[in-house]
1. When distance in nm of label points 7 Å out along Cα→Cβ at positions 83 and 203 is calculated, the result is 1.6; to which of the structures I, II does this value belong?
2. By the measure distance in nm of label points 7 Å out along Cα→Cβ at positions 99 and 131, tell me the structure among I, II with the highest figure.
3. Kindly point out which one of I, II the value 20 was derived from, the read-out being relative contact order in percent (Cα under 8 Å, 6 or more apart).
4. If helix-only ellipticity at 222 nm (-39500 (n - 2.57) for each DSSP H run of 4 or more, over all residues; to 500) is calculated from each of I, II, which structure is the one that comes out at -12000?
5. Please state which of the structures I, II yields 19.1, 60 when Rg and Dmax of the Cα atoms in Å is computed from it.
6. So if we calculate distance in nm of label points 7 Å out along Cα→Cβ at positions 59 and 275 for every structure here (I, II), which label has the highest result?
Structure I
Amino acid sequence: MKLAVTLSLVVVVCVFMGSCNKGPTGGIPFYLKMDTAVIIAPAGISASSNTQSIQDVWVNEGPTNLGAYELPCNFPVLDHDSVNFVINAGVWQSAQSTNPVIYPFLKPDVFTLYAQSGNKYSHVPTFSYIAAAKFVFNEDFESGSEYNTSMLLAHDSVKYGTACGKMTVGPTDSNVVACQTYAHGVQGPYVLTPGEEIWLEFDYKCQVPFWSGIIAHFSSGATDTIQVLFLLPNETWTKQYIKLSETVGQEGASTYNLYFQALNPSGFIGGSVYLDNIRLVHGAI
């Protein structure tokens, strides 16, 4: 009986007001479609090296947070006339779709759409790197390799440009490690400051599993090899974003450099790991 009285009161209020409040568009949204994202290449990075894997867009409409949408997406918006959007680029941290984050080194895409309820619109979110982003290096293997002889230049299976890096484990190898050697005038190891945002980006495909990681160098002369991300065989070129901020903060070493370790587990007969467009990006944000 009490429930019936409550429902009756709601009906009376709605009838008295003419209708329940459906917002400024009468509850009829417009739809905004986004299929893929574009990143403007920063200075010093060629078009063939300007790879990206923006998986999600995080959307604000005016003061309202509309949430995150996996690309491609098509979502409703309950507003009209001049509608202001702020779109942030989202990535899957360390290859985990369960850990989507806003990539901190990309500026949001800010735009205004003149929209009418019931209509459909499309937009290509376009991002660029923020001024605070410092690229320690961009290894695209087009002019050589900054790694030891375990990382050879390859011209087969290349997707970006004319060359990539290639590590191979044979049938009798347990693993092969490629470390940076700082050839071709590149300075290193690199000073990375705890408290900064620090991320590793790279493209890969592989026939065998491998580790990516960093080597910490301490003022005492000691080193610490840190395995960061383990990746399984994957025959499709894929881009990864790996956050190193916490690792660097915990280590507190003087300098760091990168390494990759190709593995040949039991049951495998060997194979290759292909790498390209390896970037270490950091900055105080």
Structure II
Amino acid sequence: MSDAVAALIASERLPASYAAVVDRWWRPLAATIAGWHRAAGRPLVIGVNGAQGSGKSTLCAFLEHALLPDLGLSAVTVSLDDLYLTHDARAALARSVHPLLATRGVPGTHDVGLGCAILDALRGGEGAALPRFSKALDDRLPPEQWTTAPAAPDLILFEGWCIGAQPEAADALVQPVNELEAEEDPDGIWRRYVNGRLASDYAQLFARLDRLVMLRPPSFDLVVENRLLQERKLRDRQEPGGRAMSDDAVRRFVAHYERLTRHMFRTLPDTADILVTLDARQDVAGIEGLSPPSR
């Protein structure tokens, strides 16, 4: 185990046994990505799609800071979560379009223009300022707290829960998928707006992807259970007055993501270049699309 991998395992608070996951699954994935770069001969934007709690941020950390550098390649990670609109901008959308747009998450609640500008700068060999979003504050941090990505990375890892998502057919939007949609979006205004954004500016953003990696849990129900477990751990650790959500609040929050998550589970496995299948414990069960090991 390299020093970089060991340091990441410690910083991510992962068990020492995670080194076996890195060697079995993530090193071959890094080698495949390196092969894509060699074949293209230019910077590549690699989309990393994964439902809440699927481990996409952890994977990108290992690729960026350990595994791709081991192969002589530089990488930078851009998170879709850091592109959320400010609290005030989402509040304005909630007033002008639909109240559900006050909640961050779905397409329509990100600064797509900023995302396009960042990806274009990085793949064009320039540096870029990377925004930071505070989920505790539910707002974007001021520019002086942003970070700067170095110029001319070989690979840009663009990670997020709906990276690469495609719009649904119009007739699929008619029936609500859960109580949230039935009670708070009975006329379908919110879900049609989200779908329309997927077909317009988000399609332009995702057109910048050169390759797509998908981390797929077994079911949406397990995504909910994993999110509940994460929040319960936060509640156990938080100080008095903390902002960890109740179980009911978690279920309502995740319901905003349900329609598109289920749609991606049905459609993206057929279009992703790499499909990482997760088991019920969120461990890797297999990977499809890896290049054969070089000899």
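1. It was calculated from structure II.
2. Once distance in nm of label points 7 Å out along Cα→Cβ at positions 99 and 131 is worked out for each structure, I has the highest.
3. I
4. Answer by label: II.
5. Label of the originating structure: II.
6. When distance in nm of label points 7 Å out along Cα→Cβ at positions 59 and 275 is calculated for I, II, structure I comes out on top.
Taken together, the values in this text are just the output of simple stated rules run on the coordinates, not laboratory data. Predicted model, so just to flag it, every value in this text is computed and none were measured. Cβ atoms are built from the backbone, for glycine too; each structure is taken alone.
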